[in-house]
Structure I
Amino acid sequence: MAARNYQWLFFDADGTLFDFEKSQAIALEQVFLHHKIAYDISHLEAFRQINAELWHALEQRQVTPDELKVRRFELLLEIAGVKHEPEPFGEIYLQYLGACPELIDGAVELLKILHRKYRIAILTNGLKRVQRSRLERSVIRDYVSEIVVSEEIGFAKPAQEYFDVAFARTGNPAKHEVLMIGDSWNSDIQGAAQYGIDTCWYNPEKKPRPTSPQITHEIASLEELPAWLAK
């Protein structure tokens, strides 16, 4: 393959740089304790399934961010047998989640190396108050030039409109100058590939690779990325 003259590296946030599962577990337990409601690990398991399904629905434009914020706690509280209004429950959860800037192992070292040569943007399907708060509290904030949050712009990955905004925010670089790195095949890899930019699938669980679209590279750990880029 020819030398990779990327100018921009577009990183997904949750599951790629931020340890969302760890942050989510901390925040959910804290919100139950805040409301003086007994917490059980089964609540986390149920919430993760509910949340994943609703975020997938959001990516398909079947629900809005405001609907997602409320509906996930309506469903969780129903499963948990807890009588509580979902809106305030959800609001407190977002406060705690925004205060949890937990990172994937190796993320700090990775960006410290890469920002010397490349400009770095975070492209996230997330909520503004959570994602911006987490980045501001994180040690990686000084390495990130731009963050594009789906709730702010009204589109979510893998929509073409999302990537239109990301390119506009980063000065409209040529597509061959951009690499997308992410763990979600549907939103990160398919979205970027359909948009016409190179892709690097972060696949720490070593899941089977779908047959399409074709991708540029695959890594199982963040430490692999700088060495591949330098080839």
Structure II
Amino acid sequence: MDISTAGALVTGGSSGIGRATARLLSDRGADVVICARGGDRLREAAAETGAHPVQADVSDEGDVRRLVRETVDELDGDYDVLINNAGFGAGSRLVDLTAEQMRSVWETNVLGAMFVARESARHFVERERGNIVNIGSTAGRNGYPGGTAYASSKFALRGMSDCWRSELRSQGIRVMHLDPSEVQTAFGRRDPDEQPENPTKLRPEEIAHAIVSALEMDDRGFIPEFSVWATNPQER
């Protein structure tokens, strides 16, 4: 697709991978909407990336309906790219895991991803074209101690990507699933403004580059699933 004519929604767009992707899409000429729960950080990200901010909680079905309606209106109906990125994790071993921890992660990472994809797909089906890029994790391929809530949510997202691809491919809609390896973002840090300094690990910019590169393939083809790993992720 021609990124310069794209109309994109990036969920979780106020920081990390979402913010870097919004910035790169905007730099390439796309019209971009970003959403997040927190208003102040969202407005700051919008000012920095040139995107349109819409405050919303993807785990709230009514909020998502409003989000997609406002996105379609903001983009004058030319909405054709969803970057389904909103998500978070809660680390706890099985013997200590609570129902609330499990429920809160799944409500955003699984149910929320479905809400945004469903409302977006309804618009894309009417136009007989569109793109859904689900941002998973390599944790969705290999579990780890303390990862029950987060890893299981990313396993689920990968399965949903397969289902949506099977349903929507014949209608001109490309569904792609990206699994980043460890990325230096605010994810998991107590201070979200703390800046990582490890020169060997991935940055949000590498993931943004992968997303935009995949979208740029001619619409007659697409990459169903791919991963991005650090070349030499040494601990320093």
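Supply the structure label, taken from I, II, corresponding to Cα extents along the principal axes in Å, for residues 106-145 alone with the calculated value 29, 16, 15. Here the read-out was taken from I. Calculating mean count of other Cβ atoms within 10 Å over residues 58-65 for structures I, II picks out II as the one with the greatest value. Given a computed value of 47, 35, 34 for Cα extents along the principal axes in Å, which structure among I, II does it belong to? Answer for the origin of the read-out: II.
Compute relative contact order in percent (Cα under 8 Å, 6 or more apart) for each of I, II and report the one that scores greatest.
I
Given a computed value of 2.3 for distance in nm of label points 7 Å out along Cα→Cβ at positions 42 and 114, which structure among I, II does it belong to? Corresponding structure: II.
Since every read-out is calculated from the coordinates, none of them should be taken as a lab result. Computed from a prediction, not measured in an experiment: that's the story for all the values here. Cβ atoms are built from the backbone, for glycine too; each structure is taken alone.
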